[in-house]
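Visitor: Following are the structures in question.
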Structure P
Amino acid sequence: MRTSLLCCLVLLLLQAASAQRLNRIIKEKTVAKIEATLASDAMEGRATFSPGIDRAANYIAHYFKRNGIMPLDGNSHLQQFEMIKGQLTNATAMVGGQTLALENLQCISTKGSITVNQDSGYKIVRINKGENMLQIARPYLNGKQNVLILADTSFAPTFKQLRRFLGARFPQNNSVVVALTPLVAAETFSFNLTQQITVQKLANVVGVIEGKTKPNEYVVFSGHYDHLGYGKATADGDSLYNGANDDAAGTTAVMMLARYFKKMNNNARTLIFAAFTAEEIGGFGSRYFSEQLKPEQVMAMFNIEMIGTDSKWGNNSAYITGYEKTDMGKILERNLEGTDFKFYADPYPQQQLFYRSDNATLARLGVPAHTISTSKMDSEKYYHTADDEFGTLNMKNMTEIIKAIALSSRSIVMGTDTPTRVDVKQLR
């Protein structure tokens with residue numbers, strides 16, 4: 001009995017020491033400093049292809065270097081890749097004998113000139129009034145086949161939203177043309193499009209802590225550091241979208257977790273910390289990152305998105321997208337037993353969040369890759385507005401969320417738990 005009591009006492013003392021260390025490393029003051037820097041006006045909203053996003057990338061890379069987080073490949077934390085950006089400059093377009101204006105055309109292509117007619121072999125997708133344009137079009141926007149999408153003119157507002165998906169792409173040979181027309185059912189059409197092509201470099205920021213006993217098994221912690229830059233102005237003239245919650249908050253969490261696990265220095269599996277670029281224009285950063293890894297080596301992915309505001313359940317809570325697709329959520333909950341924190345299943349299934357964030361690429365390859373968030377997607381009033389600023393965030397609660405992620409991931413980091421894989425056959 002004495003031996004048993006002694007073991008329990010030792011265990012309690014170890015748990016108390018671990019909690020004290022967690023609190024010393026992940027402090028609200030430090031979290032707030034990083035968050036405020038990423039969401040500051042100096043970063044100019046971290047829009048893709050902007051000087052502001054370059055400043056943010058250098059800030060994150062310097063933080064990794066200063067905390068002893070090694071680059072994933074080579075000597076730089078910047079995982080650079082090229083994107084091709086096309087801008088329509090001229091168009092002659094007819095559908096069913098009716099001429100279309102340039103403003104009713106969009107194109108994804110790396111070619112300077114594109115010609116499409118009924119004999120070009122393009123897949124034709126017709127979207128009629130009353131259908132869900134985004135849902136129908138999205139699978140084709142980043143696909144690998146030539147596609148012509150004819151959408152009813154009633155979709156003019158949605159058509160504008162597509163611009164964030166159509167602005168850039170990886171170098172590839174196929175083209176996607178989107179046209180607004182009242183003649184969706186027309187069998188005759190002709191498009192002769194001219195684009196100005198520019199090649200631009202982007203960069204994820206990636207660091208790694210090598211595993212002590214299972215170095216070839218990876219656990220990824222990620223968030224996207226890009227946002228929207230400038231947009232619609234508020235009543236007081238503020239047009240800068242700082243993106244404090246979306247997703248400077250997730251990026252801050254990734255940086256703090258990197259520091260925490262480096263200080264602990266006891267991870268069995270290799271930990272990869274990734275701040276993704278270009279999420280807002282189509283998830284290109286996470287797509288490129290995913291292509292550099294063998295999916296069978298990735299044991300889990302913790303993607304962190306918008307954790308700066310309280311969840312629908314209040315403090316000390318967050319939800320996990322795709323909760324039902326693996327047992328990862330149950331593992332996290334088990335590791336949090338005895339704490340005040342609670343993970344829930346995604347309460348917004350109609351939003352299809354599992355497919356909309358940077359976890360999606362690896363999840364489609366079978367990796368138990370989930371997004372952790374608190375964003376109230378049915379009522380998050382600052383989402384994609386100029387009011388998404390540092391002052392709107394709950395820094396105390398955000399700090400507790402980061403601690404909860406650190407605690408809940410411990411058995412996966414230590415290699416004693418391995419989540420089940422996503423059944424890719426059941427994914428749409």
Structure Q
Amino acid sequence: MRVSQLFTKTSKTAPGDEVSKNAQLLIRAGFIHKEMAGVYDYLPLGKIVLNKVIDVIREEMDAIGGNELSLTALQQKDVWEASGRWDDKVMDVWFKTKLANGSELGLAPTHEEPLTKLMKSFISSYKDLPVYPYQFQIKFRNELRSKSGLMRGREFWMKDLYSFSRDQAEHDAFYERISEAYDRVYARLGLGDITFKTFASGGSFAKYSHEFQTLSSVGEDKIYVHKGKNIAINEEVYNDEVLASLGITKDELVEETAVEVGNIFTLGTKYSDALNLNFTDEDGVSKPVVMGSYGIGPSRVMGLIAEHFSDDKGLVWPENVAPAKVYLVRIGAEQAIAHADELYDELMAKGVDVLYDDRDERPGTKFADAELMGIPYRVTVSDRLIEAGQYEFTPRTGGDTTLLTRDELLDKLN
């Protein structure tokens with residue numbers, strides 16, 4: 001991609017009403033645009049980052065047998081009335097509207113009920129189980145406050161996977177598999193060392209559920225971390241019973257603030273009972289399907305990465321989610337243009353994603369934009385360097401600028 005072909009521009013300032021660091025940086029770097037509190041557009045570079053986060057999650061969900069689908073955002077109220085969750089007193093984040101004929105609809109904040117109803121068309125026998133459908137979709141929640149940028153939105157991206165199992169043992173086995181898959185997701189996104197599987201309330205479904213909490217000074221949750229066992233306990237279930245069940249004591253734990261980046265729930269038969277999702281077992285006995293729900297917010301994770309991997313110059317993307325691996329800067333006229341164009345084509349042909357700054361701008365402006373956008377490596381082509389047969393190679397963090405020959409540069413980037 002050439003910067004001259006991008007309609008977006010960087011900015012030295014963010015909207016005055018934007019208080020979150022992640023949104024300020026993403027807006028200034030031209031990755032997102034704020035429509036209103038908790039609602040953001042993803043501009044070209046931001047959409048690339050979001051897609052790369054989604055790709056990591058998708059690969060891990062597919063690896064454990066997930067089947068990707070896409071459910072509707074518009075919801076009829078009858079399926080939600082069956083579970084009792086259409087009532088605003090039970091679930092207070094609904095956005096509701098009406099059709100021209102007066103029928104009331106809602107914008108889905110989650111999808112347990114409609115997917116359970118859908119699966120009645122495909123599950124009738126033990127031979128049809130287990131199954132693990134999942135989706136990536138924009139969800140809508142009428143949050144009272146949305147001041148954390150991408151980390152708490154009224155409109156946001158969610159990966160929600162649902163498990164349908166024959167019995168509790170089959171469910172429990174998958175529950176552990178997806179827990180391990182979540183660990184791999186966060187490790188691949190550069191958050192593995194600071195993300196902990198956290199014991200939390202199971203609500204009406206089970207004694208406990210689990211959240212995945214990433215340590216952050218801007219977190220809204222308080223957790224107690226056992227670094228040795230790589231687990232944590234949410235403040236809401238921090239009690240002697242939980243400590244005893246985990247075989248740990250209070251003096252082994254460290255209090256931290258954290259951001260919830262994922263959760264896994266045992267649902268039991270709550271929704272299959274409410275919506276009559278049953279199967280016939282090997283003995284011809286009808287039984288309710290045992291369910292689970294597993295969420296990760298790709299947009300929230302993107303916001304957390306932007307918040308966590310940044311410095312006073314701008315964003316610092318991990319390489320596997322950055323919108324490009326190389327920010328190619330061209331300084332000079334005809335000779336520099338020819339060499340930079342050639343290098344750009346060669347790198348792209350080798351599968352190296354490049355954001356090529358081919359604008360007629362001052363070098364300082366280009367360098368500042370490269371740092372603000374957080375591209376992992378900057379490569380500079382100039383008339384002076386061409387004469388020496390060299391290129392400037394500058395890591396975004398963790399290293400000084402070095403001069404490399406073309407072969408050395410290609411080896412480094414490959």
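Visitor: Hey, Rg and Dmax of the Cα atoms in Å, for residues 178-401 alone derived from one of P, Q reads 25.1, 82; which structure?
Guide: Checking each candidate, the match is Q.
Visitor: Suppose FRET efficiency 1/(1 + (r/R0)^6) of positions 42 and 202 (r between Cβ atoms, R0 = 35 Å, to 0.05) works out to 0.55; of P, Q, which structure was it derived from?
Guide: Values: P: 0.95; Q: 0.55.
Source structure for this number: Q.
Visitor: Quick check: 3.9 is what I get for distance in nm of label points 7 Å out along Cα→Cβ at positions 50 and 226, calculated from one of P, Q. Which structure matches? Don't skip to the answer; put the middle values down first.
Guide: Details: P: 1.2; Q: 3.9.
Only structure Q yields this read-out.
Visitor: Given structures P, Q, which gives the highest value for mean count of other Cβ atoms within 10 Å over residues 114-121?
Guide: With respect to mean count of other Cβ atoms within 10 Å over residues 114-121, the highest-scoring structure among P, Q is Q.
Visitor: Then there's this: Work out the source of 24.6, 82 here, i.e. which of P, Q gives that when Rg and Dmax of the Cα atoms in Å is computed. Present the calculation step by step, with values, prior to reporting the outcome.
Guide: Working: P: 23.2, 92; Q: 24.6, 82.
Answer for the origin of the read-out: Q.
Visitor: Given a value of 17.0, 49 for Rg and Dmax of the Cα atoms in Å, for residues 106-241 alone, calculated from one of P, Q, which structure does it belong to?
Guide: Structure of origin is Q.
Visitor: Now, a different point. Using the calculated result 0.50 for FRET efficiency 1/(1 + (r/R0)^6) of positions 26 and 162 (r between Cβ atoms, R0 = 30 Å, to 0.05), pick out the matching structure from P, Q. Before the final figure, lay out the partial values.
Guide: Numbers: P: 0.15; Q: 0.50.
The correct label is Q.
Visitor: Which one of P, Q has percent of Cα pairs over 21 Å apart, for residues 58-129 alone, as calculated from the coordinates, equal to 54?
Guide: Working: P: 54; Q: 41.
So the calculation was done on P.
Read the figures in this text as sums done on the coordinates, not as results from a lab. Not measured: the values here are computed from a predicted model. Cβ atoms are built from the backbone, for glycine too; each structure is taken alone.
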